[in-house]
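Please find the structures below.
Every read-out reported here was derived from the displayed coordinates using simple, explicitly stated rules and does not represent laboratory data. From a predicted model like this one, the values you see are computed outputs, not experimental measurements. Cβ atoms are built from the backbone, for glycine too; each structure is taken alone.
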Structure P
Amino acid sequence: MKVEIWSDVVCPWCYIGKRRFEAALEEFDHRDDVEVVWRAFELDPSAPIRREAAYATHLASKYGVSLPESQAMIDRMTETAAAEGLTFRFDIARPGNTFDAHRVVAFAAERGRQDVVVERLFQATFSEGQPIGDPDALERLAGDAGLDADEVRAMLESDICRDEVHADERQAVAFGITAVPFFVVDRAYGVSGAQPADVLRDVLHQAWAATHEPALRMTGTRGPACDDAGCDG
C-alpha cells in the first residue's frame, strides 16, 4: 500500500500531521507493507531565501490580523505540537523559500533516506530556527540526515530534481489539493489536514480492506449446502 503525503517543510501543521500519521502507522497491523512517499507543495513559491521578519509579524501580515491575534494562533499551534511531542520555537523560526528543500527531499527518495531528511528539515525549521531556504544550511542538514553533503551541493547547483518537484506540484493541482498536509492512499483515498491519528488509522484500514480482503464477509456458521461432490445429508 502506498501513502503519498503532500506537505511543505515550513508548514507547522504538516509537522504535526507527520507525528499523527506515524502514530496511526504504529497501530496499523500491516505497517511493514506501507510505502510512504513525501510530495512537494510550496505554500509560498515567491518567498525569499531567508525571511527576516519575526514569525508573528509575518503571520499577522499574511492573514490580516493583529499581532496579539497572530500570537494567539502561534500559542495554539505550539500547545498542539507539544501534545504530539514536538517543541516549536516560533520565536526563532525564520522560514523562507522551500523549492530547494523539496529538491533535497526528492533527492533523498532516490537514496532511501527521504523520511529521515523530511524529519531533519522540519526539526531545523520549527525547533532550531535554521534558514531552510539557504543552500549551505540545506547541505549541512542533508548531511546530518545521512546524505552525502558534496552530492547535495552538486545537486543544488544543477537542475537535478527540479522536474520531480514540479511534477508533484502539478499532481497536487490535478487532485485539487489547495492546503497541506494532504494524505493520498493508493491514489484512491484522500485525507486533508493534520487529522487525529485514529482518523488516519481508520483510512489505512479501509484502504487495506479494499484491496487485500475478500469483498464478501462470511457471517454465522455454515449451513446445509451442495457442492460438486454432492449435498449435505
Structure Q
Amino acid sequence: MTESPANTAAVSVSGLSIERAGRKLFDEMSWTLRPGAFLAITGPSGAGKSSLLACLAGELEASRGNVDIDRATIGCVFQDFRLSENLTVLGNVLCGSLGRHGWWQTLLRFDVDEREKAFDIASSLGLSQLVHKSVAKVSGGEQQRTAVARALLQNPDIILADEPTSQLDTETARIVLGKLRDVAREGKTVIVVLHDSRLVDEFAEMELVIDQGLERGWELKVREVGGR
C-alpha cells in the first residue's frame, strides 16, 4: 500500500525534482509512505539515490517540489559512516542517544541502562566482541554495522540508510536488514538504498527505481516481500 491519509503519512514527496551540476536526476517524483513502511531505493550509480536521501534528510535542497516529513526524528546511516575515530565501537553507538540527554548528563558517562541498550543493539549486529575496541581499528564492515547500531539506538521515527550493507557479506547483510525490518514492523519508517536485487526481494515491500532510462527518471513498485 503506497498511499495513506495525510494525517497518518510518515513521508510525503510531491512533484520533487533534483538537479546536480546542471543535470536533472529525476522529475516530478511523488509518493507517500505510511509509518512502518520499508522502501528500497535502487538504480545505477549516479542516478540520484544518495541525493534523494540527502533531500529527505534536509541536507540538500530540491530543484522543485516538496518533502513533508510528518514525524519529528530522523536517524541516518551515511555512506561515509561519520563515526568518531577517537571513540570505541560502543562509544560511537552511544552517540545515538545524545539527543535524549543534555550534554551535562553524558559529560562523565552514560547511565547503565543506556549502555545496556547500546550493547544489546551492537550484539544483535554481531559486534559484541568489539564494543571496547577503537572504531578506528575495526574493519569497514564492522564500522558500517556500528553506524547502523548508532541509528537504531537513536530510536528515530524514520531511518534513512545509504547503502548500509555495501561492505558486508550476504549473510551479515541479512542480519542488518532483518534488524531494520524488525523496527519497521514496530512502526518505524525505513528507507534504504540497496544494490543487491536478492536483498530487495527479501526485505522491501516497495522499491523506488531511479534511472534516467525511465520516462520521468523514477518508478515506484510494490513488491511481494520474500516471495509472498
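Determine which structure produced the value -0.46, -0.55, -0.66 for log10 I(q)/I(0) by the Debye sum over Cα atoms at q = 0.10, 0.11, 0.12 Å⁻¹, calculated from the coordinates; the candidates are P, Q. Traced to structure Q.
Quick check on the output: -8500 is helix-only ellipticity at 222 nm (-39500 (n - 2.57) for each DSSP H run of 4 or more, over all residues; to 500), derived from one of P, Q. Which one produced it? Attributed to the structure labelled Q.
When Rg/Rh (Cα atoms, Kirkwood Rh), for residues 15-142 alone is calculated for each of the structures P, Q, the largest result comes from Q. Can you tell which of P, Q yields 15.0 when mean count of other Cβ atoms within 10 Å over residues 23-30 is derived from it? Value 15.0 for mean count of other Cβ atoms within 10 Å over residues 23-30 corresponds to P out of P, Q.
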